[in-house]
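Please treat every number below as a calculation from the coordinates, not as lab data. Please read these numbers as outputs of a predicted model, since none were measured by experiment. Cβ atoms are built from the backbone, for glycine too; each structure is taken alone.
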Structure I
Amino acid sequence: MGLTLAQKIIKAHLVSGEMKVGEEIALRIDQTLTQDATGTMAYLEFETMGIDRVRTERSVAYIDHNTLQSGFENADDHRYIQSVAKKHGIYFSRPGNGICHQVHLERFGIPGKTLIGSDSHTPTGGGIGMLAFGAGGLDVAVAMGGGAYYITMPKMIRVNLSGKLRPFVTAKDVSLEILRILSVKGGVGSIIEWGGEGVKTLSVPERATITNMGTELGATTSIFPSDETTRAFLAAEGREGDFVALASDPDAVYDRVIDIDLSSLEPLIAKPHMPDNVVKVSSLKGTKVDQVCIGSCTNSSLQDMLKVAALLKGKTIKDSVSLSISPGSKQVLSMLADCGALADMLAAGARVLECACGPCIGMGFSPNSAGVSLRTFNRNFEGRSGTKDAKVYLVSPECAVAAALTGEITDPRLLGEMPAIEMPAAFKIDDSAVIAPAAPEEAKSLSVLRGPNIKEFPKAKPQTDRLDATLVLKVGDDITTDHIMPAGAKILPYRSNIPYLSKFCFAVCDDTFAERALKAGDSIVVGGVNYGQGSSREHAALVPLYLGVRAVVAKSFARIHAANLINAGILPLTFKNPEDYELLDRDSRLSIDGVFAGMETGEMLLTDDKGHKIALTCSFTERQKEILKAGGLLAYTKG
């Protein structure tokens, strides 16, 4: 029996464990990346380990999230990251150089290599055949120190593509179609491998859009084969020597196979407030639009931007619409300027923003009150835009332009003929904004620069055999890490200051949570299905840890967040009978006895002060049990 492409890369990087679905495996990691919203904490964790120099083939620190410097906090974090990168062997991508996933795809990604990043959209690298995972910062810190990355061996889903996309139908529509089919929970525990004859019709940027949005499925990662299209992309980047052909075996076996005919798709749109709330664009014709945002790690490539510029050329956006465009990298922006496409965008009335995440992470360009915003991004969670009552829709760049020109949701096929664009044979290479680390001897004399906003990593308590705690919060299904630990321009600058950041924890759900949790001492949070979906931000575990949360009991968990809870020393437990969720009330006193025995058997019993006895389940590997007993991954690693 042959192997899938993902299984081949796993086998080549397997450190321990067996490639059996559901079993824990450890992988050797070739590359890591961080971004500044999660990077400061990751590097504080790395420093705590006492390792002088990273042991990966390549580690890169990107500055792309907290680029709005309205106070000293972000600038101090950038200075800290640059100094720690210089000292410890990490490449540093300066502010303005671009979004981590776009730049990494352009300059550093290599087919067949493993990559983990402290950003949930790291699977973008699957567009060139990397096995790339989003992870918590602590997992990235361990990998930088030469440690393995642990995951549960996933199932394999094959998506067979046939046909060819028609004009104005895009890779974004492919992403929305698979979300429509599988939902935001449908990829949990699986790697999605894209194949079939239709793959040959997709460029690397289009493939990267699809693997980027595989994160919204809850998938472990997504991957495309590495073929002649990949070779051409790497050659255009001056990196053809990094190319290696990769494909699954013809007799590889998959747990599920899905067929999509590219030629049958039409423009799609995700309605508020979830990426899988997908309908046809034509069904929303006439919906008034206030704002349009084009960019993000999903749709900011040169190919996307050239299409946008071609559609805008000679036209003017509607008076009632505000349009922002964020190129994904300095390379993309420079090439747009050189060919005149940037001037076409500006002439049409677009506001060109920095090469950064920007509006996608709530860092500026928030919509007006109750505004309708069409965005080429990957998430439309409630409040993520920075405007709580905004209605955010996810669309392709072509659909975004159509809305900007007409002032309403419009099927882009009504714009007429799709202008032809020509991609250059070679891209403009300029790595001057990537600062190489110091040589080992020089690094010994370098200092790491810390600002006053950078506080210590919160310390977890070792797990005890009995837990007595207060139920401080009860939330529903599909709680995202944006609910738990919001982003945005007002909050992101404090990602390196957990005590201050804690004031905003769960504020979207209950603005009294932080104060009550601190008063309660040991506490428990109860949630519904798919708790912790979305971003990989470990702050959604570290801040509850600081506030005294010892366990989270939910109907089910998103993969990365469950791992982050364990890394923080917090117990993730599930209801054996989901209907028991209804029995629990906020402010109840809860007890879990025999925690250690329950870790072994996979079952625990929770009792509340009303006399309810509720069966809980858990599934921890031997390593995870030791992490929890030690009080988190950092204590376990140091011990």
Structure II
Amino acid sequence: MPRRSDTASRKRDGASAKGGSASGGKKYVEGVIELTRRGKGYMSWPNEPEKEDIEIFPEKLNGALNGDTVAIEILTLFPRPRGRVKKIVERAKVQFVCTVKGGKVLPDDVRFVADIKVGKPLADGDKVLVELLSWSGEVAEGKVLEVLGKAGEHRVEMNAIVMEHGFQTSFSPEVEREAADLERRHAEIIKEELPKRADFRDVVTMTIDPKDAKDFDDALSVRELQDGAYEVGVHIADASFFCRPGTSIGQEAQRRGTSVYLVDATIPMLPNALSANIASLKQGEERLAFSAVFILDKNAKVLKRTFTKSVIKSNRRFTYEEAQEVLDKQHGEFLKELTTLHSLAKIMRTQRADEGAIDFGDNEVRFELDASGKPLKVVRKERIDTNWLIEEFMLLANREVAHHISELAKKVPERNYVFLYRIHDLPKADRIEELATFVRAVGYEFGHRGSGKGKKQPPSAKDIQKLLKDIEGKPEEHLIRTATLRSMAKAIYSTKNIGHFGLSFEHYTHFTSPIRRYPDMLVHRILASHLDDAPITRREYGNLEQLCIEASEAEAKAVDAERESIKYKLVEYMQPKVGQEFDAVISGVTDWGIYVEEKESSAEGLVRVATIQGDFYNYAPKEYSLVGQKTKKKYSLGDPVRVRLVNADLAARQLDFELA
């Protein structure tokens, strides 16, 4: 959504709290505190999301840092709730990436406002990983765990971003030893497993992935049956076979929760011997898989589904572009199979749209880097037919696995089955109302609908779908797509199924990416237990909901790390262009200025209100505009503007523009 104030634009999802009283009748509230860049803290009330958040001034933080679980004493309720931190219940993290400047060790996290005393001299310009030992709000003390290298160097900065979000860039010797042993015994493992599994080695099978993919989670097979139906196999790497509970690899995968994708590298969840070798569905190699096999008629209707452990052998590793070329030219390897898959995927995609599935599009960018990691070019990624071909079959497998388990649970309720779902809640009413106000300000109609009985209904998935179709190809398309996406609830993992709003699925899970996502491994284990007729019960998997919470948190951190790496590279890309002019669009409006997004690269920066010449400008929040006091000239959300880049601060990952 467009930026407002520090308070209003804070992240609110996921903050939880509980209340209580101490002796003397003082009211205490416990929960997760969030700090703004200006140093204020905010915390939501327990189970009362409609109440205004509790505000904590910097001098009353008592050493609390962003994300810490704290106990807050309520000081006043009017004119708004305010409090002070009485106790830090649990630190969100104790390891911080810092940069040495002028002899001081300064955290890269701008919300940590003090330098950390480490008790030994360090070279200026070094990036270091520091463990925080104590912080009272006045003096911070810590110890250096690792010197990462010089600030500004590509690999150092990328590693720093990963570590700042709590991920490790290497594996322990024990994990590497286990992985090497599995790699050494892989041929023997295949031989032992083959008699126990379905054999798909003679069925035409292929992978379709990005050019730079290192691990191959999924492969597709297809063959036409005598009655004109099709057997489509969605074959997923059986990574859980190599990551048994209790092993070092299994424990490490659970701790990491996910792989992290940066602009030019992957920090894998599994060691290279697995992720890029024996677990990966490489062309021409026999591999263990977990297969979801579907009999589909010509209208892509599922006539039968089977889930089975298998052995496969991929015939071809296609890139998206290579597979697309075969379809476009109607010539090349496996043309018949690709054409069949493409036809079925088109039907499934249309059916999903008819059912209300929302397509938010894809506005990602990729970088062309030189040998040292310096960005030479920024290119917006484009989705082609083969992207969504793969997407449709992965969605099919994920949906059908979840549907299968749900049906079993209904048939045998006494077993009290437990499962891991990927859920997406309905958007909150205030978020949708805010989106509607924003969209109307940009010039589109979107909002409540009449029910025919005088009542107004909130917008449905189909209303959102229509809005996204209306803006296709328009200058403001990216802006509205981004705002719409930000208005949605976050998709998370849970044992409690409420369906998936965005996909318009009643049942959904994650089954298709176990090399890079730990929840998929858990789904594999649970599904396998059902196939063996020894399903895991709620008692046996009592901590599954906690694992869901941890996996959702790890996913959010990985997404943040990826965005930080992109932001860093965008600022680095723009640095040599200081002084140049660009076409941009206003992407946010605040009382301190307007945010603008440069059209070619999508790099975003701030035009400070103090730099806008010719008038004094006031913020009009309802109009998402800055309005000239005398001239009444408006700078509104979505307006095209010509701007000049005046500063590119790589350390702060911040761009400053002026109106040209």
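Of structures I, II, which gives 3.2 when distance in nm of label points 7 Å out along Cα→Cβ at positions 68 and 460 is computed from the coordinates?
Matching structure: I.
Out of I, II, choose the structure whose coordinates give mean count of other Cβ atoms within 10 Å over residues 348-355 equal to 19.5 when calculated.
Details: I: 19.5; II: 15.4.
Corresponding structure: I.
Here Cα extents along the principal axes in Å was calculated and came to 69, 59, 58; which of the structures I, II was it taken from?
It was calculated from structure I.
To which of I, II does the computed value 13.2 (mean count of other Cβ atoms within 10 Å over residues 44-51) belong? Present the calculation step by step, with values, prior to reporting the outcome.
Values: I: 18.0; II: 13.2.
Structure II accounts for this read-out.
So mean count of other Cβ atoms within 10 Å over residues 204-211, computed for just one structure, reads 27.2; which one of I, II is that?
Working: I: 27.2; II: 18.9.
Among I, II, the structure yielding 27.2 for mean count of other Cβ atoms within 10 Å over residues 204-211 is I.
Work out distance in nm of label points 7 Å out along Cα→Cβ at positions 156 and 596 for each of structures I, II, then name the structure with the largest result.
Result for distance in nm of label points 7 Å out along Cα→Cβ at positions 156 and 596 over I, II: largest is I.
Who wins on relative contact order in percent (Cα under 8 Å, 6 or more apart) among I, II, i.e. which is largest?
When relative contact order in percent (Cα under 8 Å, 6 or more apart) is calculated for I, II, structure I comes out on top.
Upon calculation of distance in nm of label points 7 Å out along Cα→Cβ at positions 84 and 372 from the atomic coordinates, which of the structures I, II produces 5.2?
The read-out was computed on structure II.
For which of the structures I, II does the calculation of FRET efficiency 1/(1 + (r/R0)^6) of positions 92 and 124 (r between Cβ atoms, R0 = 30 Å, to 0.05) return 0.90?
I
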